[in-house]
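Structures follow.
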Structure I
C-alpha cells in the first residue's frame, strides 16, 4: 500500500512537472512576445515626418521588413509575429503559426525530380545544392500562369513560388551572394515580377552580388529594395560595349525605397560610360535609407580617346520630386578629372523640387563638388545634419566643395544648409552660389582648408555675378563656427571669406591664412566674433548697409579695417557698436587705416561710423584713422562720432567731405 502511495505521488509529481513546464513555456513565450512588441512600439514612436516620405517607409526603415498598407492599417511580419498598426499604435500582435508541408527538399533540383501532386505544398531549404540560400515555399499547379515565377517539375507539373508579405527574395530566383556570378538579370527579373504578382518588396541577403550590366527600375510604382546589408558590386567584368551613363536607373517611377543596400564600383579600368551609380529621372517619392554608395580608388583618369573619366555617386538628373537621402554614406575615391558625390539638377528644365539630405556621410577626393545644385528649375533643398570630408589628395583637387545654383539654372530657390560638420579642402572655395534665391547657411561647424594645388583666387562663401552684372546674394550665413586654414606655402593669392552676402550674423570666424578680405559686398553683418591670426588687407570691403555689434581680434598686419573703393552708394551705411582689437605691432615702414574711401561716389548718402571701440597695440606715424576722398562734385557727409579709439594719432585725410565728429 505504501509503495502504491509513493508511486501515485511520483506520478502526480511528474504530471505536475509537465504542467509547470508547459505553463512556464507559455508564460516565457508570452513574456518574450511582450518584449518584442514593446521594442517595436519604441521604433514606431521614433517616427519623424521630416526625415522620411511616409510612416510606411519609417516602419520599413526601422524594422527592415516590408509593410503592406490597407487604408489606415499597416500590416507586417516582425520577428515571428503578425502585426497590425493603426494610428501609430500596435492593434494586433499574434505569433505566426507553424506551417505544414507535404514535402521538404534541400534544393530546387531535388524538388524538380520528386513526385509531387497538384495543390501540394513543398519547401526548399535552398535554391542551389549546398548553398543554404534561397529557400522558399511552393504550391504545385498544373498550368502556367502569367504573373509569377514557376519551376517545371520532371512529372510535367509546376511549382509556383508562394509570395509572402508581398516580398520576393532574389535568392529564391537563384541569385548568388558570394560575388562569383552575374546577378543583373535575376535582379531585373525580380523587378519585372512586381508588375503582376502584387509584389511590393525585393529582398537581398547579406553578401556580395556581382552585376555585369545596368539595372533599370523603369515605370514602376511602389517597390522597396530591402538590402539587408548586401552589396551590389560592379567590377572589370561589367559589359560596357554599349555606352551607359548610369548603373542603377530609376525612371518614370513613384514610391521607390532603397533600404540598407550598398552599391560599389570596384573596377580599376576605364569603362565605356557607367559614370554614375544611381540615377533619378522623371520620378517622385524616392527614398534612400542607410545605403552606401562607394566608388573605390581608381587610377583610370582618361579613356582611349583621351577624354577625362568622371564618376559620381548619386545624380538627381531631371524632373524629380520628393527625394530623401537619410543615414547614407557616399564615398568617391576615384582620382578622375570630374565627378562628385551628389548632383541635384534638372537637366531638361522640366522642374524638380523637394529633396532632403539628412544624417549622411560624404567622403571624396579630387575633382568637382561634393554636392552641386545646378541646371534647370530646382526648388526646396534641405541639407541637414551631415558630415563632409574632402582631403588634399589626388592628382586634381576639388575646385569648390558645394555649388548652390549655377549660371545654367533657371531657378534655384529655397536651399538650406544646416547643422552639418565640414572638414574639406578645395582650390577655389567652400560654397559658391549663382542665381540662387533664399540660400541659408546656418548652425554648421566648418573647417575649410585651401588646397596645396591652389593656383587662383579662393572665395570661401561667395555669390557670383550672373548675366549682365546681375547678382543674387546668399540670403543668410548665421550661427556657424568657421575656421579657414591653408596648405599653401608662400600664399600670394586673393582670398576672401564672405563675398556678397545679405546677412552674416552671430558667426564665430577664425582665419589662419593671409586674407585679402574678410567681408566684401555684404549687406548686414552683425554679432560676429572674428579672430584673424594672419595678415588681412581689408577687414570690411564695400559694406553696403550695416556692420554692427561685431568683435574682431587682429593678430597680424591690417591694411584698412573699412574700405570703400570703386562703388556708387545706393543708401546710407551704418557701422556702430563694434569692438576691434588690433594686436599687431606696426613698425615705422608700415601703415594702415581704420577707414579708407576713395574712387567712389557717395551720392549724398551718409556713412555713420559711431560708437565703436578700436584699440591698437602700436601703430606707425604713417597710419591714419580716416581717409575719405569721394568722387562726388558736391561735398558729402561722413559721421565719425563717439568712437573710442586708442593707439592712433588723429591723422585724417579728408577731401570734398564734411567729417562730422560731434
Structure II
C-alpha cells in the first residue's frame, strides 16, 4: 500500500475511516498536490489552498452525495475532487479530455450542481432543498460561498427567500478577507461550539417557550429578550445581517482547525433550521507567494513552483494593449473612468488603478451594478469604461439594454476573453456576447484583429457619442500592418486581395487564423481574399453588397456561436441591400455550433471547433468540393 494518505482515499468513506490525528498530514499532502498540478497546468491556486481543511471537515461530517454540497463559483473545488475519487486523474486538471477545474456532474455523483459563475449557490441549494422535500429525498443541503460571492445581488435575493421559507439550509461562508469580521479567538470559537449544540438549542427553546407563557407580559418580554440578544450579538459579533434574515449564526471559526470544524459541523448537521457557519480562512495558505499576493495567484497560467514566475512570453496580449492605451488616453482626458467587477488584474485595469486611483471603481462581483453605475457616470458627462470578461457580461445584458442602450449613454464596454477561453471549461467561454447584444439599439460592436486594430478602435470609441462594445480574445495580439488604418463606420479592411473568386470575411481575433488558412489553401491550389470585418454592428449594407458582388463564394469566420452571430448580421445586411439568396454569391458561416469540450489551450480549443488555420482551410475546402488536407 502507498505511503501517501491521499492514495488511500477513493471516496469520502475512506476519509471517514482515517484517524483524526492523520488529517493535518492529509491536508499537507493535498496542498502539495494542488501546488504541483497547478504549477504545471495552470488553474486556481490561492482559493483552493485556503479551503483544504474546511473541505476535509465537510466531507468528514456530511455524507456526500446523499448530503448535497454545492460550491459557489466552484473554483475552490480541487480538494473536493481529490477526496471524491479523482486523485488518480488530478494530474489531468484543466487539460483537454482531463478533469474540469469546476464541479462537473458528468465527472462524479458528488458534483451535484455545475457552477462557474459566482453567487449562484444559495439559490441552487434552496431549490434543491425544497425539491427534496417535495420528492421525499433524504439528506442535508450545504452551500459553500465565499465572502466575495456574497457581494453579488443574487446571493442576497436567495438569503431573503431562504429566511422567508425557514428551511433547514446550511450555508458555510468562507471568509478570507471580510473586514466586518471579528478576530478569530478562543472565546468566539468556544461560543460557536456551544451555540451549535443540541443542548444549547434545547435549553434556548425551553426558556423561550417558558417566557412566552407568562400571563399578560410573556409575549412582550420575549420580544424584548430577542431584541436585547440581537443587539448584544450585533455589537460583539456583527452577525445581525444573517440573524435578521432568519438564520442561526455560528462563527467565526478558524477555518484551518480541522478538529474544531469537525466538532461544530457535526453539531450543525443535527440542527433543523436555517443556519450560517462563518469560517475564516487564509487564501493561498501553505504557499508563501500565494499568501503574500492571493490576487496574483488566484487564477494563473503554468508557473515555476520554486520562484512563482510565470512562463515567459515574447508577445503582448490584447488585454495589455487595452490597458496601455486606456492609460495613455486618460492622461489627457480627465473624463475617463474605469470600472470592473472584481477583475482588476484580469481585465488589465490594475495599472489604471495604480495611476488613477480616484478614477477607478471595483464594484465587487456585481456585473449588473457595474453596468448601471457606468450609465450613471455617463449621465453626468463622464466617459466610463467598464471592463468585464465576456462570460460575465452575460449577467449584465438587461442593464446594458435598459440602462445604457435605450437611453443612448456613451459607455465603452470592453469584453475581454471573448471567444474560446482556455482552461476554465464551458462556463467561461465568451462565445455568446455577439448573439446577445447584436440587436441592441444604437450599440456599436467592434472586433479588433490585431494590436494596431485595438488601439484604433479604442480611439474611435472614445470619440463617439453612444454605447460601444469592444470584444477581444484571451490571446496574443498579432501585428497586422493592414489593420493600422483609421476605421470607416460599418466597414472593414482587406488583409489580402488578389482578385480571387473566394472571399474569407474574418471577425476580430480570427484574422490571424484566416491568414494561416489562406496559406494552407494556396497549397491546395485555392486562392482566397481576406477581409477583416472590424464592425460587427452597425454594418454598411451597400458597401457589403458591392464587396460581395465580386465573389463566387464567401465564408464568414467568427469566434462565437453561429446562431445570432456576426455571420447572420452580414447576411441580413446583404439582404437589406437587395442581395438575394441564389442571385448573388453562395455564403457560408464558419463558427461555433454549440457546446464543445472546452478544456485545453486556446490552440486546442480552436482546433476542436475547427476554427484554427487548418480547420478553416479544411472547412473552406469542403465547401468548395476541393480534396481534403494534404
Structure III
C-alpha cells in the first residue's frame, strides 16, 4: 500500500512538473535567436461564439524578451468598453533562468482612454508592462474577455511584428454548426483543421511552431504582408443589438448604409437655405462643392469620438451643425448633407489610414475591422474628387499621404463598392528650390531662397504656418543645415486651388559659411538640401524593395563669389539613372557666378530584392555628392 502511495505521488509530481512550463531562456531553440528581440514560447488563443451576442476570448501567452528592443512585445494591451468585459487576468514574470520574480493581476493594469483628449470616449484600454531591466526575462499571462457582438473577430497573427520568433502558437475558433464564417489564411505553413468537439460544436484549428523572426530590412513592404495570419469574418452577426449578414463588400456596405447611416443627414432649414445662398452664383459643380467644403471647414473642428454603435455610427448632421464639431465619421456625414442640399452626390468612404504604407482593403475578403478612418468621395462626371473632412486647412480635393493610393469602401446607393484613391507620383510630389546667394570676401553668405512644395509635399510647412513668426524662425533654422543661419524675413503662402502649392521665401545670411585659408575659399556646394541617409547593407535579403511613395527634389543655386577666383579642381558632375530613381548634379563657374543644379528623384513601386544593393550605392553617391566642398583659388 505504501509503495502504491509513493508511486502515485511520483506520478502526480511528474505530471505537475510537465504542466509547469520551464521558461529558462537557455531552452529556446538556437535557430530561433537570429534577428529576434523576443520569442513567443507558447500562445493559445481560443474564440468561442456562444450566441450572436456572446463571444468569449481566452488568451494565454508566454513571451521571452531577449533585449530592450523586445520590451514592446511584452506590453499587454486589452481593449474594452461596456460591451467587451475583461475577466480573470493573471500573470507571472520570470527571470532568464525561469525563476518567478513577480506576479500580477488586473489591479496592476493602468486603465486609459483610447481616444486621448476626446470629449466622447467609451472605448478604453487596460495595459501592463513589467518593470524589468535585466534581460532576458519572460512574461506569462492569461485573460478572458466577453464580447456582446459577432461582427468583429481579432485576427491571429503569431509573428505580428519584426523581431518576433515563435516557438509555438495555436488558434482555435469554436461555434455552433449553424454559425458560418469566412476565413483567410496568409503565409501559413499549415491549413485549418476543421472538425467538431465532444459538445457537437464546430471547431477550426491552426498551429504553427518554430517561426523565425522577420528581420528588419530597409525599404521592405508592410510587415503584415508577409507575416503569418488568419482572419475570420461572420456570415450572420449581431452588433450593438443590430443584426445583419454579408458575404462580400457590396453586402457589408449596404448593411452599413441601411443600419448605421440611414436618416442621419437631415439639416435645419436655415442651414439648407444658407448653402443655397452661398452657391447660387456658382455654376461649376466642382467649384460649388469646394465652396461648401470650405464652409464646413470654417464652421467645424475635429474631435475624436469613440461612442455611437461601437464607434461606427456618426453623429446626426443636425447635431454637428449645432455644435460645430465631430469626428471623421460625423464630419463626412455632415459634409454629405451640405452637398446634398446643393444636389451634389457624394460617397462616405471607409479607409485604412497611414503614411508609411498604402494599406488597402482586401478585395477578396470583406470584414469590418480592416479600416480606421472615413473620407469623402465626390463622383463628378469624368473627375472624381476626394476630400478629408477632419482638417480645417487642407484644400478641397487633396488627400495627401495619409490616405493616398489605396483601395477603400465607398457606400453607394447600390451598396458597398471598392474604389481607389488617387496616387501621387514622383512627378507630382515636388520640392523645388531656387536660391540666389552672395558670398563676400569675409565668407559671409547672404541672399534669398524660394522653395515650392507640391503633391504630398504640400503639407511640409503646415507645422510652421500656425506658429508665430518668432517660432517660425527657430523652426526654419532647424530644417536647414546652414550653420549660423540668421533669417531676416520669412514668408509662407499656400495656394489652395485644385493643384495646391506651398511657397516659402526666406531672406537670410550666415556668417563664416565659407572658410578662407591660404588664399583659398572652401564652402559646401549644396547649402540647403543635403541627403545624409544611406540604407544599411543587408546580406541575403529576403524581401522585395518597396518604395511607398516617389518624389522629386530640384535645386538651383546661384552664388556670386568675390572677383578673381577659379575652381581648383574639376567641376562636380554626376548623372545616375536607375529603374527606381535618378540623380543628376551639375556645377559651372561663369565669371563671378557659380551655378549649382541638383535633381534627385525616387520612383515609387515594388522592385526585385536584387535591386537593393544598387539602391544602397545610389544613396551613397547622393550623400557623397551632397557633401562636395567647393575650393576656389585666387587667379594669379
| said: Comparing I, II, III, where is distance in nm of label points 7 Å out along Cα→Cβ at positions 298 and 498 highest? | reply: II
| Computed 3.4 for distance in nm of label points 7 Å out along Cα→Cβ at positions 274 and 290 - originating structure among I, II, III | II
| With Cα extents along the principal axes in Å, for residues 514-569 alone derived as 55, 25, 16, matching label from I, II, III | III
| field | Origin of the derived value 122, 78, 43 (Cα extents along the principal axes in Å; candidates I, II, III) | value | I
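Each value in this text was obtained by applying a stated rule to the coordinates, not by laboratory testing. The model shown is predicted, which means the values in this text are computed figures rather than measured ones. Cβ atoms are built from the backbone, for glycine too; each structure is taken alone.
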